[in-house]
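Listed next: structures, encoded as structure tokens.
Values in this text are rule-based calculations from the coordinates and carry no lab data. Computed from a prediction, not measured in an experiment: that's the story for all the values here. Cβ atoms are built from the backbone, for glycine too; each structure is taken alone.
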Structure 1
Amino acid sequence: METIQIESAGKIRKNKLAIEKKLDVKITVKDKKVEIKGSPVEEYEASQVLDALDFGFSLRDALKITDENVTFRKLPIKQFTRRKNLEEVRGRIIGTEGKTKRVVEEVSGCAVVLHQNTIGVIGPAENIEEATTALEKLIRGSKQTNVYRFLERMNTAQRGKLFFDRKKKEESDKGIENEEEQ
């Protein structure tokens, strides 16, 4: 049995049945404490999902954490800047009408939530480094266009890598077929 502290019990109570069914655990909510009962692995996954839900992610995004290739990471803004005006830093991360946040999410394939002075990121393990690096650059004061360019370069390099890996696999498959014909 694992017990965790949460800020908003309402969101947990609202999604309790779906989480219990999906993760095969029993959840008990008492004030701001949540007890999780199940196997150790299921308890750990449930605590991660509940932490993401409590942070502000949607249930759909929070449940993605159960996939072994998906990671949840928190970035404290204060860790990357000495600025006193953190409202300005939060504004840079969100961008005009949410554009910067949306671009980071779309290009990196990660979900991003800003909660007080912390940024939460859920995404594939191979993409989360790119997203966190981009967000760190924004916090430190890089221009949004430079961050977009960085993400596009990383995205293009990743696509190119996938293309070449696929090409090598096709060539090796052809080599195997040619050997079988002889």
Structure 2
Amino acid sequence: MEIVPREEWDNYPDIEIKLNVNGKDYKVKVKPYERLLDVLRYKLGLTGPKEGCGRGECGACSVIMDGKVVPSCLVLAVRADGSKILTVEGLAPEGKIHAIQKALLDTFAVQCGYCFPGFEMAIKALLDRTLDPTDEEIKEALSGNICRCGSYKRFMKAVKLAAKYIKEGKVYFDEEEVRR
């Protein structure tokens, strides 16, 4: 097998893919080796998913793809063709924040914030499955994410608080009210 030198990678043909990201349809031309993370960040301008480890271990790049949390750094963009993708930018309508985000603020889980988008996606996927998660279910759902600041206990509290908000019908909160 012949190995293609890196400088020749741009000679690969572009492949057009279709993505539905945060409810909006896109047609994007990608190289066969491009990752979903790079397409989201550099072609669609969605900088919520972060480059952390680049090996699918830290969760900073997590998105929800077709209902499942995936590390976007490990997904080739061509494999996402036709998929429905949710990033942190799509959690709430303009001018609002999601109950998950409000709960993270209310429990003081906010530290440096680098891990937040991945944790938010993991929490969203969990709460889409159940609004009464056990501690074990929460730990399992968040196990693919690393927080360098060590806010894990606060994340646990935030999941339960977000579930409470959602059960009370408070899915979205006005950004301006939350800032006060």
Structure 3
Amino acid sequence: MKYLVAVLLLAASCVAQGTGSLAPRTGLNVGVGYLATTGSPGISGVTVPFGLKLGNLELAGEFDAAATNIRLPDITVKVRQQEYLFGPRYYFIGTMANPRFVPFAHLLFGVSHQSTDTTASLVPGGSSSDNAYAWQLGGGIDYRLSVNWAARGRADIFRTHFLDESQTHARYGLGVVYSFGR
């Protein structure tokens, strides 16, 4: 979390004096942020969004990596999860009174991998892993710090199907995005 604060402060310090047009531009976007997923177990980690913008539409992708440790008396369970998601993201330019705020919505599809390692003091531990199809529906808002930098907040519904069971979780995240291009 302290790294996210440092990145946000760095982005804020890079704000140009004249911002010009603050609407999303055509070009390449890349970012980094904090991501948390609700449920059992609730996990948190890092997200790396990227995309190719073509006006209001972006061909978006993201890589997410999250983890948690569950500690019980004499048992520790480590859960690691990664996602590779791709799909459309649409920016609603000009819908807010303040042009620095740019809402967006996305529907991303891809794969998710989860691994679990269990260690116990009285019985043998074990490990398991699974791959699953995943999708994510949600949106958020970019606050344009400058022509190139934006702070991003988002909320999503995330669905997977690990070990023959469906899982649906709420996700939320904060981060920064940098835009290359015009």
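Highest-scoring entry among 1, 2, 3, by Cα Rg over 2.2 N^0.38 Å, for residues 35-130 alone, is 3.
Here P(r) over Cα pairs in 5 Å bins from 0, in percent, for residues 75-154 alone was derived from just one of the structures 1, 2, 3, and that gives 3, 13, 22, 25, 20, 11, 6, 1; the source is 2. Quick one: distance in nm of label points 7 Å out along Cα→Cβ at positions 59 and 139 came out at 3.1 when computed from one of 1, 2, 3, so which one is it? Among 1, 2, 3, the structure yielding 3.1 for distance in nm of label points 7 Å out along Cα→Cβ at positions 59 and 139 is 1. For which of the structures 1, 2, 3 does the calculation of helix-only ellipticity at 222 nm (-39500 (n - 2.57) for each DSSP H run of 4 or more, over all residues; to 500) return -2000? Working through the options, I get structure 3.
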